[in-house]
Structure I
Amino acid sequence: MKRAKSTQTPTVFSIYAEDKNGLVGQLMIFFNRPNYPVISVNVARTDVSDIVLITIEAIVPDGVLIPFTERLKKVIEVFDVNISNESLKKIGFYRVKVAGVKPEFWSLLTKFGANLSGVGNDFVTIYKIGNDKDLEDLYAALEGPGLLNFCKSALINENVMQLTIN
């Protein structure tokens, strides 16, 4: 599994914004121009009509973090930006050959707190929710010819669910 080249802790940007076509691309320009690596992007609807929560996990140098955040806040569709250095929970999906599923496979799922997501003709799909290290540990335990695919996606930072519209 490839790892990020930087040793700097990623910053999580939680952005409440008006749901508008092209907004994610517009925000990505702020990260791409200065070449700040983006690790993950997630867009989720909220209970407030036409408001979305965009979560971006990226590596932005500490010295420019505050002015960078203020620039994001100036985008007309953006209502609020919260930043955090807390690790995002992520969900990992692992597709494993049925031929590789032995009795110890099921105890491995229990040990790592993974769950069965689906069963195909010749594979099973499992998922695990956790931080990057949790997902990498399960990947390492499953790695080999039986592991067909792996992908992970960031979840929402639950600590920022506090938008108040005036």
Structure II
Amino acid sequence: MDAIRAQAEALSKSLSQKEITSLAMVRDGFGMIRSVEMAQETVEDAIDACADANPDMAKDLNARHDAWDDAIEAAIDAQEDKLDASINDKVFADPDAIEDYLDAIDDAADEAESNIEKQLITSESACTNLKNSMDGTQETITKMLSEIKWPEAEAAK
């Protein structure tokens, strides 16, 4: 984490005030996208575990998960396009430095995630609740992603 902080401080010294403001927006949007992707992975693991533990539920679980994942992935793809545009559409004088910074954040998140031991609960009721919760979470997550604010690159489109 100290390395990321040092990288952020060094990067901020090379940016204009407008770029610093834009970087904050990009970092927040990137973090939101990455958090959703990590949640997707956890949900997929839970669905797989539930399907293995409850074979009679597997078809319904997998069908609902596929629809959920397709909707979430479409929202992510749309926002990743805006993220890329925000970085590369002349918002930043050095887009590579921004990409490097986001890669460092991503690496740190992957490292932190790998240190978390997950205990998946696969009782029939827990798996039913997981499946049923996908309606609400699909709507909430796609709405949340659609409301990400990006710097000027989005406004120019």
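For structures I, II, which has the highest computed value of mean count of other Cβ atoms within 10 Å over residues 31-38?
On the way: I: 12.9; II: 16.4.
Between I, II, the highest calculated value is found for II.
Which of I, II yields -28000 for helix-only ellipticity at 222 nm (-39500 (n - 2.57) for each DSSP H run of 4 or more, over all residues; to 500), as computed? Among I, II, the structure yielding -28000 for helix-only ellipticity at 222 nm (-39500 (n - 2.57) for each DSSP H run of 4 or more, over all residues; to 500) is II.
Taking FRET efficiency 1/(1 + (r/R0)^6) of positions 71 and 103 (r between Cβ atoms, R0 = 41 Å, to 0.05) as the criterion, which structure among I, II has the greatest value?
Working: I: 0.15; II: 0.90.
Answer by largest value of FRET efficiency 1/(1 + (r/R0)^6) of positions 71 and 103 (r between Cβ atoms, R0 = 41 Å, to 0.05): II.
So volume of the Cα convex hull per residue in Å³, for residues 39-94 alone, computed for just one structure, reads 107; which one of I, II is that? Label of the originating structure: I. Quick check: 14.0 is what I get for mean count of other Cβ atoms within 10 Å over residues 55-62, calculated from one of I, II. Which structure matches? Of the options listed, only II reproduces it. One of I, II was used to calculate distance in nm of label points 7 Å out along Cα→Cβ at positions 15 and 47, giving 3.5; which? This value belongs to structure II. Using relative contact order in percent (Cα under 8 Å, 6 or more apart) as the calculated read-out, with 25 as its value, let me know the right label among I, II. Among I, II, the structure yielding 25 for relative contact order in percent (Cα under 8 Å, 6 or more apart) is I.
Throughout, read-outs are computed from the coordinates displayed, never taken from laboratory work. Computed from a predicted model, the values in this text were never measured in an experiment. Cβ atoms are built from the backbone, for glycine too; each structure is taken alone.
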